[in-house]
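Presented below are the structures under discussion, each in the form of structure tokens.
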Structure I
Amino acid sequence: MGMSMRNRSGGFTLMEMLIVLVIIAILASIALPSYQSSLRKSARTSAKGSLMDVVSRQEQYFMNNKGYSTSLGGLGLPDPYYIDKKNESVAAGDGSRVYRLTLANVSAVAFDALATPQLDQTEDACGSYTLKSDGSKAVSGSIGASICW
């Protein structure tokens with residue numbers, strides 16, 4: 001037996017380690033975009049819920065004041081109003097913000113509530129959300145409102 005057999009320890013060779021690392025890198029490159037897409041999709045729920053809250057507050061404001069508020073501050077919300085994935089208000093500089101909510105086209109009889117994506121959420125295919133006082137819904141992204149809403 002002597003000379004032809006090598007005395008091998010129980011460890012891994014450098015080549016085996018490199019192959020494992022390449023496989024892990026390939027799996028990560030496939031899984032990471034899907035995971036990020038799922039996070040963006042879940043953040044959409046926060047935007048939609050917050051927009052519905054803004055519309056509800058506007059309707060209550062209209063009932064009390066016979067007109068719509070021109071600012072979110074008039075509705076008891078921060079102005080500017082940023083939300084995170086948990087639908088909680090966060091500061092403008094907070095790294096967890098996903099949408100900025102604003103009012104637009106406010107008149108005596110109508111308004112638009114907008115949710116504009118922030119930070120990584122800007123990569124979402126739905127883009128900005130709009131909920132109008134008449135109940136119509138729109139998005140600015142490449143896929144339609146029927147899919148995003």
Structure II
Amino acid sequence: MTELVCVDASFAVKWVLPEEHSPEARTMLDDALRRKTRLVAPPHFAVEVTSAIYKKLRDRLITLDEAKECLRQFGFIAIETVWPASLAERSLEIAAELGWPYPYDAFYLALAEALGCQLWTADERLHRDARDLFSVFLLSQ
């Protein structure tokens with residue numbers, strides 16, 4: 001049986017950008033790939049990762065060439081985007097239940113729930129709000 005993990009953008013961006021907890025995130029990725037863990041994310045995942053890289057560019061923390069290299073590196077990581085039929089509807093329910101202003105993060109929770117797997121995140125607010133209801137691993141622990 002193949003292990004399955006849902007990964008959010010706050011976690012995955014640490015694979016390609018030097019940030020706090022990046023070494024731990026890369027170690028977890030290496031371990032997951034070695035174990036042939038299936039990594040999944042909702043369809044907006046790549047947009048969120050690109051936005052995080054762009055924010056570093058906009059804040060002049062990296063150059064355009066460095067940002068492009070980060071995206072190239074990200075493109076080599078095998079992450080399957082998955083869209084179960086009920087994903088959008090369940091994401092709205094979760095966002096409403098948790099009182100979030102937008103459902104973006106709820107898509108990760110809804111996907112992990114639908115697939116019966118853990119969500120890996122580096123987003124402390126997501127973890128704090130969802131940890132009692134969902135299986136969420138916070139990178140900074």
Structure III
Amino acid sequence: MAAKRLTAEERRRLFARAGHRCEYCLTPGTFSRDPLSVEHIVLRSGGGSATGSNLAIARQGCNNHKYTKVEAEDPATGLAVPLFHPRNQRWEDHFSWSEDYISIIGLTPVGRATVAAMRLNRPGLVSLRRVLFLAGEHPPDMRSGRG
């Protein structure tokens with residue numbers, strides 16, 4: 001069965017819900033070298049739906065590292081844990097920023113596994129955050145939702 005294509009309005013709502021940021025690394029699409037795209041949190045082949053509750057906005061680089069993963073190893077314990085699920089979990093419950101706001105720190109097994117598996121501190125992302133911080137565009141204001 002062919003996948004249903006999202007309408008322009010559905011895409012607009014998804015991007016607005018995400019604050020036009022990657023829902024994993026929180027990079028704003030405006031400054032991202034990688035395009036933002038709609039991704040299935042759980043692939044349809046793995047039982048995920050094509051509805052808003054299973055769709056997230058992700059930088060292409062983050063999505064490429066996530067690929068088909070729904071779980072990964074927590075580097076601190078070595079145990080397999082679920083990856084961060086932007087629809088069911090709050091970013092700030094699982095992640096924080098380093099003291100200089102340049103790196104994402106996993107606070108929980110889910111956070112640590114997601115940072116490692118999706119390489120949320122890739123050199124290009126760290127460099128971009130550094131520049132955005134100096135320009136006053138980073139970190140996002142989490143009190144307003146997604147920045």
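Just so it is clear, none of the values below were taken in a lab; they were calculated from the coordinates. Not measured: the values here are computed from a predicted model.
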Query - Of the structures I, II, III, the one that -15500 was derived from, the read-out being helix-only ellipticity at 222 nm (-39500 (n - 2.57) for each DSSP H run of 4 or more, over all residues; to 500) - result: II
Query raised in the report: Where is relative contact order in percent (Cα under 8 Å, 6 or more apart) largest, in which of I, II, III?
Result: II
Report summary line: One of I, II, III was used to calculate Cα extents along the principal axes in Å, yielding 47, 37, 26; that structure is III
